[in-house]
Structure P
Amino acid sequence: MSTTEIARLDAETAPLVARRLADELALGDGSRDRDRALPHDQVKAYAAAGLGALTVPLVFGGPALPATTVAEVFRLVSWGDPNVGQVPHSHFVFLNQLRLNGTREQQQRIYSEVRAGALVANAQSELGTKHVRDIRTTLTPVVSTGSTTDGCEWLLNGEKFYCTGSLFADYLAVLTHLDVGGPLHVAWVRAETPGVEVIDDWDAVGQRTTGSGTVRFTDVPVADDWVTPFAVTFDVPTTYGAFAQLLHAAIDTGIARRALDEAGEFVRTKSRPYPDAIAIAGVEKACEDPLVVHAFGEMELAVRSAEALLAEAARRVDEADASLSAESAAEASLAVAAARAATAKVAVDVTSRLLEVSGTRAALAATNLDRHWRNARTHTLHDPAAWKVQHLGRWAVDGTPPPRHGQI
């Protein structure tokens, strides 16, 4: 990484920069999806604009911007291309993990590189385990000396999948046991470290260019001062999970708004009116059909509702961070759960109705309008929305607070 520090953004300039980047992303997101052209240049532009350093604490030279600003940046960038919008998701989540559990020396080292444009990607989930929180990857102590691992305390072995952003990353934040059966920690590993293999094998129907495939670790040397605790995160109230889920909700909201915008443009310029609308309602254009207009009204209402819930959830996260307690952390998680459940439904519904209101021509492969539904459907599978509703229901019925983990 270059040691040149990127200009620091603030709460006013960050969304403006994100909007300009989103407009540029929107010029080519369809072709990148069609050709599965990985957005290396676009991710570099994201980092070069200073958008990756939004949450670096003030003491380490960052702007320490609130969740409201970060969520808005995610929503805007995801409007332009939700693949690029999702790439830095884990970057911000693990920078938050670093803030909570890293030593001052660890924070100084990593935050300084992030200010210079470094990107962090996750290596968390694994295929073939019992559930998403079942981890086999392990750091084992080095028992010999005089080898290539001399001077390092641990060897990292394991294989991860769904490693979003790994193809673009400078650092991989690896969720791993500290010794066999030990507590979960995060190993901060440079992507170019010997023994690290980043594999381009992501083949989902949507979010095709997020670089979310396999990363394999084979006897990767890791020094002790590149390891931070993870399991302890949930011993006390935090907004760790709420913040992570908030950014997912922002991605879904951006997808929904872009789909609605493109539907409007298509109906105004390409769709033909239905014969009955001409005969009965006397319309000349598809965009004048009262049934089409009503459908757009319903979608606009849904997207505005999602945007409002997103903004409210972000505000609750900021309030909890300002005065953290078990109650404020629970309120933040519940607000984010509501936003996440709503934005997931709205994103899938609106991206499907895009084709309904636009007509048969919109289904032609050349339009690639189906990418919005494919992106929404793929991204919303991260966490079951039904469990968000379940926790909201338990709170409403008997005041049971949501569990403490990274998925609510």
Structure Q
Amino acid sequence: MAESIQPQNTAGDFTGGYTGGYTVPVWLTAAARAALLTLRSEPWERLQPLWLDPAAAPGAPGSEPRRVPVEAAAPLADGWVLAIARCDPGPGVLDLTRDLALWVLLRWQEGPGDWLTLRAGAGVGVLQASGEPCLSTYARQLLEANLRPLVPPGRRLELQVVIPEGRRLAERTSNAAFGVVEGLALIGTQAEVQRSAAPDQLEAALAALRQRAAAPQFAGDLVLVIGENGLDLAPRLGLPLELVVKAGNWLGPLLVAAAEAGVQRLLLLGYQGKLIKLAGGIFHTHHHLADGRAEVLTALAALAGLGGEALQALHDAPTVEAALAEVAQRDRPRADQLRQRIAAAVEQRSQRYLARYGQESMAVGAVLFDRSRQICGQGPVGLDLLTALRGVA
């Protein structure tokens, strides 16, 4: 191993101190920048100055770099440089990326081609359909804005990302349900972590809900989507965007707030592996706070007549998606029946939840979708609501 280039002292170099709370693309870019400086035989800084808004030109009025810490950077054999950053989603955020080590391997690349070739190493999620690294547009833009100015004309980089704990942690996510396998995805649409399990996220969702209910054209209908996938799918299903509110994980308080705001018909649209929690009476769906999906699925399957080894296999499956796919391979009608039972149970438990707060008058329907974003289950109320709301101008 070649001699390590030592970091500079960055105290006072840039305005604004490090506060944490960043998404994975920011940590990736910080490590990559430190690696690139080392590759250029230049000192690297513990706090890497990054432009976190790729649309803003560096040096523009009112813009300034943010300082993001990097743990290490050092040359390796065969022209490679290794840099390591450790993810920090910020205080009070329940996120599996906390303290996650992210390694970046960087070297010059010969021959023609794009200025940067990015490869997925161990623990990094790839798209099952293509084998390409699962990298968000924001992550690519961030690398472009912060690395490319340091690449000499005519030179090219090869960048490989490794997340040592990525494959294990990916088992706790729904990545595989949406075609991302082998590890954690390098995603994020902005620099700051969206605090989906934190109170400020609830306040934002409540504000959006009240805004919809106060609109002059409000007719008592609302669609709550769970997560970005539901937000993307709703308009494709013909659901008017003016009816849609992204709920995040705070479903219970939002159901009550919707009823109090005058919503008469509410449609829940969500991934089957997330929405099933409501069928078990779990109305805050962040995985750090409550899970129980295997137990809920097993109970509903037993009520549907499944038993013996098939029921045990269902309970032991790694995800709800995998469990239902296994049932479908053996008996598709039974799998379809089970999905309908899940959706119906979501509706029933939601009504019971509302009744506890004296809000029985609001109708709640549930529609489930699968990893391919195809509708796979609808409760009786959900079927009626989806048909009706698709026709709302």
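Given 1.20 as the derived value for Cα Rg over 2.2 N^0.38 Å, for residues 239-278 alone, which of the supplied structures P, Q does it correspond to? The read-out was computed on structure Q.
Figure out for me which of the structures P, Q the number 24.0, 76 belongs to, where Rg and Dmax of the Cα atoms in Å, for residues 183-334 alone was derived from the coordinates. Structure P accounts for this read-out. Source structure of the calculated read-out (distance in nm of label points 7 Å out along Cα→Cβ at positions 215 and 359, 1.9) within P, Q: Q. Given that volume of the Cα convex hull per residue in Å³, derived from a single structure, equals 143, which label among P, Q identifies that structure? Source structure for this number: P.
In this comparison of P, Q, the computed figure 15.8 for mean count of other Cβ atoms within 10 Å over residues 71-78 is attributed to Q. Each of P, Q could give helix-only ellipticity at 222 nm (-39500 (n - 2.57) for each DSSP H run of 4 or more, over all residues; to 500), but the derived value -16000 comes from P.
With FRET efficiency 1/(1 + (r/R0)^6) of positions 119 and 351 (r between Cβ atoms, R0 = 35 Å, to 0.05) derived from the coordinates and found to be 0.80, which of P, Q does the value describe? Among P, Q, the structure yielding 0.80 for FRET efficiency 1/(1 + (r/R0)^6) of positions 119 and 351 (r between Cβ atoms, R0 = 35 Å, to 0.05) is P. Each of P, Q could give relative contact order in percent (Cα under 8 Å, 6 or more apart), but the derived value 16 comes from P. Of structures P, Q, which gives 12.0 when mean count of other Cβ atoms within 10 Å over residues 303-310 is computed from the coordinates? The read-out comes from structure Q.
Read the figures in this text as sums done on the coordinates, not as results from a lab. Quick caveat, the model's predicted, so the values are computed rather than measured. Cβ atoms are built from the backbone, for glycine too; each structure is taken alone.
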